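FYI, it's all coordinate maths here, none of it is from the lab. This structure is a prediction, so every number in the text was calculated from the model and none was measured. Cβ atoms are built from the backbone, for glycine too; each structure is taken alone.
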Structure P
Amino acid sequence: MKVTLKLYASLADRLPPEIRRTHAVDVEIGSGDTVLDVIRRRGIPEELCAIVLLDGHWVP
């Protein structure tokens, strides 16, 4: 399945330069993957993720 990962503020710096302005990158995930799996796979330190939304709903 393909999902869109959106990163804002300083996290957008972790996106490739050519797509930073869009704040988004498409990511392939497996059926058992969690939000945390996606965050870790992109190399984003989880302590930097203060607000996480999934389909517009806050993820604790």
Structure Q
Amino acid sequence: MNPITHTTIREPGKVLVAVLPESPDSLAAIRRIRSAHRLRFRQQAVGMTATPACGSF
């Protein structure tokens, strides 16, 4: 919601899927990516969802 006009803003979005080990370094890397995206595209917020998963190749 726009904090000034109190209206909902709708924009096209992008989804980035990253598979990383659960570690402080991985979380720090994701935080850097989110921060860079927020600054580059002048966003107020960049969402994140983390889901544990198990996979093999």
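Annotations
- Across the set P, Q, distance in nm of label points 7 Å out along Cα→Cβ at positions 5 and 21 reaches its highest value in structure Q.
- When helix-only ellipticity at 222 nm (-39500 (n - 2.57) for each DSSP H run of 4 or more, over all residues; to 500) is computed across structures P, Q, the figure -10000 traces back to Q.
- Given 30, 23, 21 for Cα extents along the principal axes in Å, calculated: source structure among P, Q: P
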